[in-house]
Each structure stands twice: as structure tokens, then as C-alpha cells.
Structure I
Amino acid sequence: MYGLSSTFDTSCFIGLTLEQVLFTENTIHFSFSGKVSITLESSFEHHTKAGKSVQGNVPLLESQLMELVGESIESVNASSNGTLTLRFADGQMLVCLDDSSEYESYQLNFDGEEVVV
């Protein structure tokens, strides 16, 4: 809905480990080391260890996102269209998409500071 600022600094994600994935009726919450989290309310892509690309929307009926737990972030790419791509050290990727024109797609929380996309 809002996209990401061209000045958005992705370096705060590098090296963080995904500690927890929580599923609710309308969100998926990713908690990382360092008091960083992502709350996803829209569409995403997950590229698995096996090389499979899975597209999903909240709410989910099934998922392989749990495979990401314990993995650390190796690189991050943020686009002004709101796409946030997290590449993990084991080769998996999580792509958060900003594809809703009416609602928030995801929120980023950095030790109390929130960015709404």
C-alpha cells in the first residue's frame, strides 16, 4: 500500500537469525534476533531449500515457512514498490510483497520503531 522509502536501510537485517514464526488468522509474524520483526498481512513468496518457489497469501492453510527458523539473513533487497526480499544463509528466500492498494501489506519493527508498508 505504502511502498518503501528509497532511503530505507536494510543493513539492520544482515546477520539476524529467525527465531520464531507465528501464525494467526490474519497474519504471519516473523521474530528475529535483535528485537526485529515482520508482521505479514498480505502476499509473499518463499523459495525453499529444495528450490521450490511457493506463493502464499494470508491466511494460510499450510506452509513450509517453518524451515526458515534458525536460519540467518545473508542479504536483503528493498524496492520502492514495497517488495522486501530476505535471502538466508542456506539459500532460502522470503519475499514480502506490497500488493494491496487498500490495506497494509506488512509491518517492520526495529526495537520499537515501526515501518508500515
Structure II
Amino acid sequence: MLRTQQLARIISRKTGVSASALSAALKILGEGIKDALANGYDFQWQGIGTFETRELKPRTRYHRMKGERYTSQPSVVVHFKKSPSLNEDIRRRASAILDKLDSQPTVNPVEKR
């Protein structure tokens, strides 16, 4: 899993902006997305996807340990819907990486005695 500080370092190498400034910007971005969702807005990140909230209605459920039926509380959950271009971009980049690996000479592993 890639963490925020690791992502900030990767972007820093590509842009020359300090990793600490990028880490702070990513944190602010995350807070902005949370605020938008909490206020009922969807957040669309072009080329990545859309974050949206969905309301879950109360449902009748069964508690196996108690052997009783109960009604769950209504709640709100976050749903992510990926952009159609996201899979294609990932496939293309992964294919390029695999092609590069295939073109490198292989090293024979050392046999254990």
C-alpha cells in the first residue's frame, strides 16, 4: 500500500516541489474531499473516478448469536466509481513495465547446496 508521504516523495521527484509541501497539500485535498462528501456533494477526479455518498435504508437483519431479528439504523456510506479510462491507463502502464522487464537479460539463480 502506498502511503501519503511515499506518494509525496514520488511526485516531488517528478516536479521538484518539496515532499513536505506535497504531503501537506495531499492532506488538505483529502480533507476537502471528506468535507464535500459530508455536505452531500459528489467528488469527481478526472481520469480517476467519482466519490459519492449513498444512503442505506434500515433493513431487517438476523443476529446469529442472539437468535433475534432486528432493524439496522439508516446510514451513509462512501462509494467509489472508477473512471472508464482508469483501467485502460493502468493496463497500458503495466504492459509497458512488463515489456521492459521481458527485454532485460535474465539472471540464473544461484543453486543452493
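Observations on the model:
- Origin of the derived value 15.5 (Kirkwood radius over Cα pairs in Å, for residues 9-72 alone; candidates I, II): II
- Entry that produces 16 once relative contact order in percent (Cα under 8 Å, 6 or more apart) is calculated, selected from I, II: II
- Structure responsible for 6.5, with mean projected area of the Cα convex hull in nm² calculated and labels I, II on offer: I
- With helix-only ellipticity at 222 nm (-39500 (n - 2.57) for each DSSP H run of 4 or more, over all residues; to 500) derived as 0, matching label from I, II: I
- Structures I, II were compared on distance in nm of label points 7 Å out along Cα→Cβ at positions 25 and 65, and the highest value belongs to II.
No value in this document is a laboratory result; all are computed from the given coordinates. Given the structure is predicted, the values throughout are model-derived calculations rather than measurements. Cβ atoms are built from the backbone, for glycine too; each structure is taken alone.
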